[in-house]
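Each structure below is given as structure tokens.
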Structure 1
């Protein structure tokens, strides 16, 4: 897969999400198969999702680095998924993939979700908050 195809798939994910009101995203092509994506997705309830990915699409989609940080408008930190190589002492079975639950919540194992999966989780949280 060429990096442009991956960029287009991310654009489609963002455009088709029912909770994204607007987006500010930059796509940086480093080679035909390597790219860096950074952005902020502004959601319907006023919250937002900061994200970044450094991706190689040569054989499969290999995210060398990713982070998805969900916050409310008052800067209240809800969660962050990332694969930064820290928290070794926690002996998480998915290391380096992990999830931060709030500023002081537990750090837990994570399968390393995609942007689409992070958006789906946020959509579920928003539905719960609205009583749906």
Structure 2
């Protein structure tokens, strides 16, 4: 993983609320927390995002999950995540302001987004009474 320079890191922190809202909106609008999706599935996505420097590998993983698991197709959840990753590419280009770091910024934004996607999912997940 590539460390972002302080100026770019501050720019990323400046748009953090926007990324959190994007992730929360995805969970809320697709109602994925009300589906059969398991925490472990999103945990695996988060682990992959933190382990890879390839956006294509993440997109492939999501597409694969959509093909094999009904939960990823629930209200087009997987498709929505893929669209959000593409939006993050545009945001990364804005943040990087044309520098070659836009790929690194894009990966960092994806990692942040997926982390908040996971947390939002867990927070909205109905809990069985104990």
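In terms of distance in nm of label points 7 Å out along Cα→Cβ at positions 17 and 81, the structure with the greatest value among 1, 2 is 2. 41 is what came out when relative contact order in percent (Cα under 8 Å, 6 or more apart) was calculated for one structure; which of 1, 2 is it? Of the options listed, only 2 reproduces it.
Computed over structures 1, 2, distance in nm of label points 7 Å out along Cα→Cβ at positions 65 and 121 reaches its largest value in 1.
Thinking of 1, 2, which structure, once helix-only ellipticity at 222 nm (-39500 (n - 2.57) for each DSSP H run of 4 or more, over all residues; to 500) is computed, gives back -24000? The value was obtained from structure 2.
No lab work stands behind these numbers, since they all come straight from the coordinates. Note that this is a predicted model, so its numbers are computed, not measured. Cβ atoms are built from the backbone, for glycine too; each structure is taken alone.
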